[in-house]
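These are the structures in question, set out in turn.
Bear in mind these aren't lab numbers, they're just calculated from the coordinates by the rules spelled out. Computed from a predicted structure; not experimentally measured.
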Structure I
Amino acid sequence: MIMRIMGEGQFRVADEHLNRLNQLDDELLAALDSGDETVFRTTLGNLLAAVREVGEPVADDYLGPSDAILPNEGGTIDEVRQVLRAEGDGLIPGIPE
């Protein structure tokens, strides 16, 4: 799966890491629901750090699509809510079958 962190680049993430990333995505959704800016910042940072940790950077000249688009660390609660409305059920798609 290719995940793009806006303003940073794309990462190829193996399916074996998607459960962990989906858990972090769920935590981010809960933080958005609470409206707590501090919790939101922490959970967004944790999600992005995990993508960077388990993902392999994709070459800058890769022109293929991203399977998931994640906000950058400076994203606001409102911006992330707008992305979620467009994406549907969380930022990270479920595990492919």
Structure II
Amino acid sequence: MTGQKPKHVPERKCISCGKHLPKAEMIRVVRTTEGVPIIDRTGKADGRGAYLCGSKECLYSAKKARRLDRALSVKIPESLYEEISEIREEGGES
């Protein structure tokens, strides 16, 4: 069939660098309804979410400027940043 529209790919903005990337390529951090920050690997968890593109520089910048803390209105523990770093390395990001 000709004339079909290309499938819409949802994009999200990185809270650190401001790049718009496909949602599936980003790391989502969520503040759950209980107020606990978690990494949402499915992209469907309930709660307030914020996205990081996953680059080493963005992760460092977000941590230093406490961007996740402000975006989610909750203190982000060091262990969560370590987990994000591990996910970034698994994905082969730069």
Structure III
Amino acid sequence: MAMVTLRLDDELNDRLTRASRHTGQSKSQIIKGLLRANMDEIEKLKSLEESIAEYRKQKAEGTLEMMTFDEFKARHPEDFAAIEPKVRGRLRKTR
């Protein structure tokens, strides 16, 4: 098992300490739980950054292919499985 050293500012450490006391979990357990819950999203950020860089490159080269939301969703279903309800909800509210 690996060990990671983490520096926290006083406010965040105090909040973590209170959460630890409140939940009965150690600080380490709380941090590991937060990492597990958010790693998929963190890892997707890199993929998103790469997609944005590719978009900008294609736009600059004039080779950017335009498509509708539904076409894009069909090509990238894994990216939309979690976010589509949020996106669709926003679209309904703005109409």
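Using the calculated result -8500 for helix-only ellipticity at 222 nm (-39500 (n - 2.57) for each DSSP H run of 4 or more, over all residues; to 500), pick out the matching structure from I, II, III.
Values: I: -15500; II: -8500; III: -26500.
The correct label is II.
If volume of the Cα convex hull per residue in Å³ is calculated from each of I, II, III, which structure is the one that comes out at 116?
Numbers: I: 92; II: 116; III: 213.
It was calculated from structure II.
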